[in-house]
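What follows is a set of structures to go through.
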Structure 1
Amino acid sequence: MNTAFHSLVRVEGDLSICRLAELRDRFLAEMAADHDVDLDLTGVTSVDSLAIQLVVAAVRTAARSGRCWRTVAASEPVLSRATLLGVAAADLGLSVPHP
């Protein structure tokens with residue numbers, strides 16, 4: 001595993017169910033690349049609960065693989081939806097430092 005390399009993934013726009021397959025495919029490609037990931041969600045304008053669940057699943061999957069999937073920043077819509085769903089910042093990878 002190449003933990004010395006970090007990939008930056010920027011996600012922008014509407015993260016509704018219509019874009020979940022695209023987002024899942026991007027996340028799976030990053031997982032397959034075997035490196036740590038920094039996720040930038042500052043460009044997200046709206047988000048639904050399934051997209052929040054996908055981010056949480058990516059953070060947890062990476063941790064189980066010994067990698068870090070960190071959300072470096074998130075827009076207000078992401079933070080608001082996560083709060084509404086009872087999802088903690090750490091579950092989104094917002095407070096996860098790289099080793």
Structure 2
Amino acid sequence: MPKHNPPDAKKRRGFTLIELLVGSTVMLVAILGNWGTHYDVPPSPDFPAMAPITKWLLIGLLPQMTIWIWFTVVIGGLFGLGAAALARRRLATA
């Protein structure tokens with residue numbers, strides 16, 4: 001099993017932050033440009049009207065920096081566990 005390399009972990013965290021910021025920036029541009037895509041449409045029809053920057057903070061930046069991080073970790077972990085179980089099963093039968 002490979003040893004944990006802290007510099008690699010720091011790189012991964014950096015790349016993750018960059019990816020989240022890129023996604024948030026695309027959402028900001030979509031909201032400011034009123035694209036009408038999934039990037040700028042409110043989560044429900046009852047969502048109150050607000051200034052574009054406030055809307056971006058609530059439906060763009062806040063979810064990208066909180067919800068999507070734990071969602072990605074949890075779902076990625078579940079798929080990783082499934083892949084590890086399948087790999088272990090294959091090794092046991094080989």
- One of 1, 2 was used to calculate helix-only ellipticity at 222 nm (-39500 (n - 2.57) for each DSSP H run of 4 or more, over all residues; to 500), yielding -12500; that structure is 1
- Given 24 for relative contact order in percent (Cα under 8 Å, 6 or more apart), calculated: source structure among 1, 2: 2
- Message: Looking just at mean count of other Cβ atoms within 10 Å over residues 43-50, which of the labels 1, 2 belongs to the structure with the highest value?
- Response: 1
- Note: Cα extents along the principal axes in Å at 59, 31, 18, derived from one of structures 1, 2, originates from structure 2
- Task: For Cα Rg over 2.2 N^0.38 Å, for residues 11-50 alone, find whichever of 1, 2 sits highest and give me its label.
- Result: 2
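Each value in this text was obtained by applying a stated rule to the coordinates, not by laboratory testing. No experiment lies behind these values; they were computed from the predicted model shown. Cβ atoms are built from the backbone, for glycine too; each structure is taken alone.
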